[in-house]
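So, here come the structures, one by one.
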Structure 1
């Protein structure tokens, strides 16, 4: 696939090539391919190889390991959006007999279910899935290591359970549902459960010598929803665009935003990261990134998105270890975003002026602290402190004329305008907090009342 690389400056393209060339050389990867997408479209791809004349391109398949988990999470969230399950449902409600008790669907998605990280021996990534024909073989005799919901503990068997959940609710195989509900709608025709040429072979590179050993590429069987997929840099750029903006054919923008929202706390000492619903979250180079990494014997992969910058990057290599693939993908985003920052959209006025809403804008006071309320698109509002620190949030309008907080301290809380009998606004109520037009306005319903003598100075 030819990349429209002319959309990036020559200096940016050279910096990107230099970064992956250094990564392939220092990481001693047999081959490495990367791509960058901007505003949902691939704008650069490059590769390096140890074999002259055999460099991969953006259409060459690599195994992507745990990036597969994000696809599985999308399938589960589609079930939720269709009303077929609730994320707080115990898994046993839809998939009885697993032996994991009251573990919920949400806890499986964000790895807080307390399940073991791996399946029992032998090492599942290098042995065929036929050795684990049933869920008891995947989960083992002690599937739960931690109390559910108490900590983030990454679990491959957890995503095996989610894949089986998809099959139970849909009545079709995970692979079939994946193809029908994600791959075909997003035109990801080079993403498959088995390798399709051209594809890279997986290699282990000796840690102390420049020699290689081929790695087996086995079918993972029941573990497939945790790491089976093969894909390309071009296909993963399409997937990254979907994870940034949503696509009504697959998931709405609000649901993919939910996936990118931290759901499970990071482990102690790892406060620069976290996990949402099937997506890893990180803070690197001053940027908030969302995506996923992946590894299986012979391959490492990474996909990162910076929604704020409108840039995504994919990096794939066919080595068991060596290249710091997640750092590479993050660096590619940084190169583009720093050299060619996103051009802001032109300011445009709202299509119409709602006089009722317009009358609510301007300064409001919570006690003595000044806040400003402004209108946003689609009849939403923002409420933020005018100086100093404090709690602020964006709010989305509801059918009954109230607003619901989208972020920060007031996420999920209700903001409403309280009106007097004559229709004028007395105050704003935000989760029981009263915001008035004047500090402790005596004409508003301030809890506890306002001293009748009003404001005063210090008596001499």
Structure 2
């Protein structure tokens, strides 16, 4: 998601994009990814985790290769949409594999620490890689670089991911629910990403968001009636799952906006080039890694609830510091470095407990469902939060052109701090000592019915030696 953004001007010049058409290089990915996450998560449970992983990796690699070789705007947009389809399966299957392979305790915490570190650091590394690759070898390399990564991941998955085996009948796909949630999510993301051109108060935006609300309400009604739902609504009554998704929604709203406005501030106010902007994000990456690695120890001492509270508060403090420090006379040392380290360390602390709480007490047969839900919260929060903060920044701008930009960015960072502070409050919904001793699931009947068919291929013993 991050590596492409810096290459957009070069794509526009080389392929002849219009200004409105260029945004669909980003939006096509966002629509496919956000719209299909819940379906991708459930397919993980139905088709098997290894099969889903291998197929999604292959599709992502082919889409990246095609996108790097196309010579038309439409071809690039189609390739980005195909990447989004593949990513909608890859994101939930990765988390599901961790939660069913590693037993609850230190082993799973370490695995979730690496998962959180990789996911969080990806945004910062993507900005750096996008700048370096675009300036050194052209925009096509930001897509082609995925091909060797996919080849390596595909080969590693063939060796290390246990084969799918099932002792009972496979769950059936809830086709009606899949159609409604995919349409609802896509319409929601479409309405949000187009607010930059149509505005929040326009008839187009209001109508699109209203249609999304109707589709999502219809999805909820269907899921309450079907025997094997795409999303068992009882998951949302389970406090750890509910708290994790609310926290992720607010965290992504603030974090996505901070990345976006930090990049604009460094390039449009401080005058950094693409590569320099990418390098300036490295401290953010360092903080994310450090926070993710420390999180398992903090969970053992503080519990998941208080690790999330502390992480959210530190992230909010970092964004508040950033809001106070940015200005036309700012510099990297006094306006960026300290706030980046503090905010990223706090955010990094959150990913391990979020991954744990988001799947806490969930039956193995619903691991993909819970993972898809958590990733959907991240995507919705990021899309809606970024669009809202763009509006906030535009409304707060005042003074000369550069001063207006700096004022708008500072206000957006301040709102991001409020969002992370609100996320810290949602962590208080978690039980005081969330852990493996709690009930397996919020719906014991569903647990006993669904966990047995996949118990064999989900065993921790099978995955641990690998």
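Throughout, read-outs are computed from the coordinates displayed, never taken from laboratory work. Note that this is a predicted model, so its numbers are computed, not measured. Cβ atoms are built from the backbone, for glycine too; each structure is taken alone.
Computed quantities for the displayed model
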| read-out | value |
| --- | --- |
| Ranking 1, 2 by relative contact order in percent (Cα under 8 Å, 6 or more apart), the structure that comes out highest | 2 |
| Answer label among 1, 2 for the case where mean count of other Cβ atoms within 10 Å over residues 226-233, calculated from the coordinates, equals 27.1 | 1 |
| Structure with the greatest value (metric mean count of other Cβ atoms within 10 Å over residues 82-89, set 1, 2) | 2 |
| Which of 1, 2 yields -25500 [helix-only ellipticity at 222 nm (-39500 (n - 2.57) for each DSSP H run of 4 or more, over all residues; to 500), calculated] | 2 |
| Parent structure of the calculated result 20.0, 58, given that Rg and Dmax of the Cα atoms in Å, for residues 10-217 alone is the read-out and 1, 2 the choices | 1 |
| Structures 1, 2, by Kirkwood radius over Cα pairs in Å: label with the highest value | 1 |
| Identity of the structure behind 4.2 (criterion: distance in nm of label points 7 Å out along Cα→Cβ at positions 194 and 274, calculated), options 1, 2 | 1 |
| Of the structures 1, 2, the one that 3.2 was derived from, the read-out being distance in nm of label points 7 Å out along Cα→Cβ at positions 242 and 338 | 1 |
| Computed 1.2 for distance in nm of label points 7 Å out along Cα→Cβ at positions 90 and 378 - originating structure among 1, 2 | 2 |
